[in-house]
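**Student:** Following are the structures in question.
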Structure I
């Protein structure tokens, strides 16, 4: 058994690049608190290669993961990249440790961040480059203006935004075509529903970050527990399968540095939830 990519489908990130609708999130290719290197560098590289071998095409990372660790590991594992692999990365956030971040949307910082990502990823151009956060001290128009300049210079091919409100997305779309939005979103964390609905209307790829934690549990009697039992699956697998069905623009990004957890994540791609199950899981908001 394996993922039925035909059933899962694809989405266009750029007019030239389509990817399958489940990617790999690189944030967990790091140490505790997403800071420093993971405990087993060889296992982390192996996980990335296994994900590509399983058919995953989109590998998402950021300069602040580690910092720099995740980008470096992905390049070490996959370069020279297969033709169907797309690496997306992000700039505009500084790592403070313990999963804490500080936004830096200054144009000069974004230009420097992009140059560093190009070096670490060993790329001449980044297919998808995303503003990692809206800096309250810098108008989003100024931050995105720097990304437009990078696109026009050939350093990046498409622009995305992360951790935005629907209002932020409207402002972003007035500056440049937006290929993707990456917000936290999962079966229990649903604050971004209005943003997802806007992406669905506009055909913008929606990339839920950290969609589910491996080893998550389901409350007794909950829809998540019932559906997991029916399918003989873990709650984390059902949560990933639900994200695939949530909207035609969703591209979940499960990620890990542990090969065993990767196998569980890939097992989610074999699940086929029916409409009633999807509706019951969707009603679990909060």
Structure II
């Protein structure tokens, strides 16, 4: 079972980020649990950020009422041009959130357990050489078809150093900011696999740890909705393996955003944040 971590001491500020699109039924309880148990209770989380990727339901309003900072993905870094998809929301979380460590959770989880967050934080706190933590879990409702039929076979073939990763497409992961800001983000469904490969290539496979999150229940998509996801994952893997695109493949499957440290607006904002923190620390010391 996932560990129940005490108040963190060496991680700096922690942001929990939820990319969301039309998740009004589940996002509220998730946010409320994090705010109650981990912000106000254990004190291991400093903020909850929901990046709303064009929802047409009440996702944004529900999340805000529950205590999250809600930002529209289209309002974050508008100068970089339009984009959409899960990876786009994850990438923009780096700019919207203030944490030194970012924890990501899917917004469609049912029976959310705050130990998902503390479990992901524990390896980062225990070992400074770990920069990226991927969660794994049991799924009582079944699922994992794209993982088992596409993602894991592709990893075994092209990236065997990552073959031990049990849930390469799982949406629950945590990372230090300085790791996430140095790798690109695929905009669509291929983002989870691409992040694993890119982090391993940039920082080494030993920088990636796994955390047992116990049992995880979320919306289980029917088979006919999984084709686009499987194609995006396949293309992300092939692209990173050096296999060229084929005619007729849709570029949106692997369209990406650059490492955030290459985005001038982000760098300016981070410098301003660092200056404000320094000023506040000096005032407190005096």
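Rule-based calculations on the coordinates, nothing more; no lab input. Predicted model only: the values in this text are computed from it and were never measured. Cβ atoms are built from the backbone, for glycine too; each structure is taken alone.
**Student:** If distance in nm of label points 7 Å out along Cα→Cβ at positions 18 and 226 is computed to be 3.6, which of I, II is the source?
**Tutor:** Working: I: 3.6; II: 2.5.
The structure behind it is I.
**Student:** Among I, II, considering only distance in nm of label points 7 Å out along Cα→Cβ at positions 138 and 210, which has the greatest calculated value?
**Tutor:** Working: I: 2.3; II: 1.6.
Largest one: structure I.
**Student:** On to the next question. Using distance in nm of label points 7 Å out along Cα→Cβ at positions 194 and 266 for the comparison, can you identify which of I, II gives the largest number?
**Tutor:** I
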